[in-house]
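Coordinate-derived values only; no laboratory data. From a predicted model like this one, the values you see are computed outputs, not experimental measurements. Cβ atoms are built from the backbone, for glycine too; each structure is taken alone.
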Structure 1
Amino acid sequence: MSGPHPRVAQRGLTLVESVIASAILAVAITAVFSAVASGRAHADLAAEDLASTVAAEDLLARILQNDPETLIEWDGYVESPSKLVDGQGSLLGSAVQRVGRRVRVESTAQSLHGSEPVSGWLVTVEMTNGNDRLIHAISRWISAPEEDQ
């Protein structure tokens with residue numbers, strides 16, 4: 001028997017289907033790269049925060065090792081990013097060199113539940129980023145030595 005052959009459905013993608021598939025793929029790839037970039041930005045912020053905490057605690061420990069009567073000499077001390085040094089004057093590791101630090105020492109008095117005020121100093125180490133923006137600060141109050149009477 002010969003006669004007209006039934007029309008066989010052709011398989012394949014049309015141009016419209018190809019464009020739609022390409023657009024969906026582009027959106028998916030963009031979302032993945034955006035997530036990676038966002039994760040990297042958060043990791044950088046976390047690294048800066050950790051570095052500033054380590055650097056602040058290091059300097060505060062160094063300050064508190066001194067005689068309490070000489071604490072006021074630290075007031076106004078500043079170290080710029082990439083210039084942070086330890087107690088011996090050696091540069092600290094590269095991980096903490098991305099932050100700067102400065103010291104404020106204020107004479108103040110503290111009292112506990114209405115007792116007599118005790119004079120002392122509030123030592124504050126402020127951590128800054130490369131743009132001199134304050135990241136965070138830590139403070140310790142140190143009582144003044146009692147005077148012999």
Structure 2
Amino acid sequence: MAKSLDQILNSILHSSEILEEEMKQETDLKNLTSRQLYCIELIKNLQNPSLTELAEKMNIAKASISVMIERLEKNNLLYKVASDNDRRSAHVHLTKKGEKAASLHTDLHKRIADLLTEEMTESEKEILIVLLNKSVISLNFLNK
């Protein structure tokens with residue numbers, strides 16, 4: 001019996017959470033939450049953002065991002081550097097351990113994409129990309 005879209009999405013999300021946990025258990029990053037990994041990935045992609053930029057991208061309050069950054073800093077995943085332009089603000093940089101965590105999250109995404117498309121032809125993959133791009137447009141309100 002064919003599954004509904006919500007069942008398929010639930011299965012994909014659940015499987016990716018399990019895969020993420022398995023990958024974390026194989027490293028010294030097992031105590032990181034998905035949200036913390038996402039934050040680390042964003043820091044890498046945004047190339048040393050300010051706390052304000054990071055809070056806006058994650059769609060959370062600046063106070064919340066400050067708490068998260070403090071925890072990640074205590075775990076030696078990142079460090080803050082005072083801005084050259086405005087000493088009241090800081091930019092976030094990843095340590096080697098933080099770079100490793102960002103790579104783990106990127107590898108996770110690649111592994112999930114490979115697993116999802118393993119049984120697909122190249123043309124089916126192209127169709128999936130088109131359809132998912134349309135879906136992402138609808139979700140962009142989350143990244144504003």
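Identify the structure, out of 1, 2, from whose coordinates Cα Rg over 2.2 N^0.38 Å was calculated to give 2.15. Provide the component values of the computation, followed by the final result.
Details: 1: 2.15; 2: 1.21.
Clearly, the read-out refers to 1.
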From the coordinates of one of 1, 2, helix-only ellipticity at 222 nm (-39500 (n - 2.57) for each DSSP H run of 4 or more, over all residues; to 500) came out at -22000; that one is structure 2
When distance in nm of label points 7 Å out along Cα→Cβ at positions 18 and 42 is calculated for each of the structures 1, 2, which structure yields the highest value?
1
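As an exercise: relative contact order in percent (Cα under 8 Å, 6 or more apart), calculated from one structure in 1, 2, equals 25. Which structure is it?
Here the read-out was taken from 2.
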As an exercise: mean count of other Cβ atoms within 10 Å over residues 26-33, calculated from one structure in 1, 2, equals 10.0. Which structure is it?
1
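Out of 1, 2, which one gives 4.0 for distance in nm of label points 7 Å out along Cα→Cβ at positions 98 and 122 as computed from the coordinates? Don't skip to the answer; put the middle values down first.
Values: 1: 3.1; 2: 4.0.
Attributed to the structure labelled 2.
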